[in-house]
Structure 1
């Protein structure tokens, strides 16, 4: 099985979790919000742009800090906090799945 196939299978499994479903629900609610929707989309687009740019980690961190200051009001809303909490829950689930995969790989290698 190729790494690509393993990745697709893991992504499919993660997308079926309650953590992903909650995160996706909160994102849809936030994007549909009459006042916050556009701000959230702009914030996330800028975040992705920073993450994907060819720059040093220090420069990226500086840009992320500036972005956080720019969107401070948005980040303090109840809706955004709920979304961030849902993202954190999904990330924890993702790390748990990768940890489980690592344990399985280690057991096979160490046989």
Structure 2
């Protein structure tokens, strides 16, 4: 998808083309706004199979909204479990890990774009 100045847009995981597997893990990324568009952020959907773990840190700030399922975020100073409708904020370079407690879908926004 490209942003050509058409204004507000709506996205749905059902419309994502080209889901990307992360290595041999049960984690898939469905990009909807990418760095190539020239904007300040990236947005994507992420699907985690139950029990999958993603290691932090990331070199960008992120906000994750749990669409379905449940995720546990473990950092050196806290453990937070989030379910549908919950939002997780992860500052740039924050150490930790994200674990899917069940099959889970996230809507994610990252700054800067990547």
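Every number in this text was worked out from the coordinates using simple rules, so none of it is lab data. Keep in mind it's a predicted model, so treat the numbers as computed, not measured. Cβ atoms are built from the backbone, for glycine too; each structure is taken alone.
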> With relative contact order in percent (Cα under 8 Å, 6 or more apart) computed per structure, which member of 1, 2 shows the largest figure?
Replying inline: 1
>> Matching task: 1.06 is the computed value of Rg/Rh (Cα atoms, Kirkwood Rh). Pick the structure from 1, 2.
In response: 1
> Given a computed value of 0 for helix-only ellipticity at 222 nm (-39500 (n - 2.57) for each DSSP H run of 4 or more, over all residues; to 500), which structure among 1, 2 does it belong to?
Replying inline: 2
> Can you tell which of 1, 2 yields 0.95 when FRET efficiency 1/(1 + (r/R0)^6) of positions 35 and 83 (r between Cβ atoms, R0 = 25 Å, to 0.05) is derived from it?
Replying inline: 1
>> Given 1.0 as the derived value for distance in nm of label points 7 Å out along Cα→Cβ at positions 19 and 67, which of the supplied structures 1, 2 does it correspond to?
In response: 2
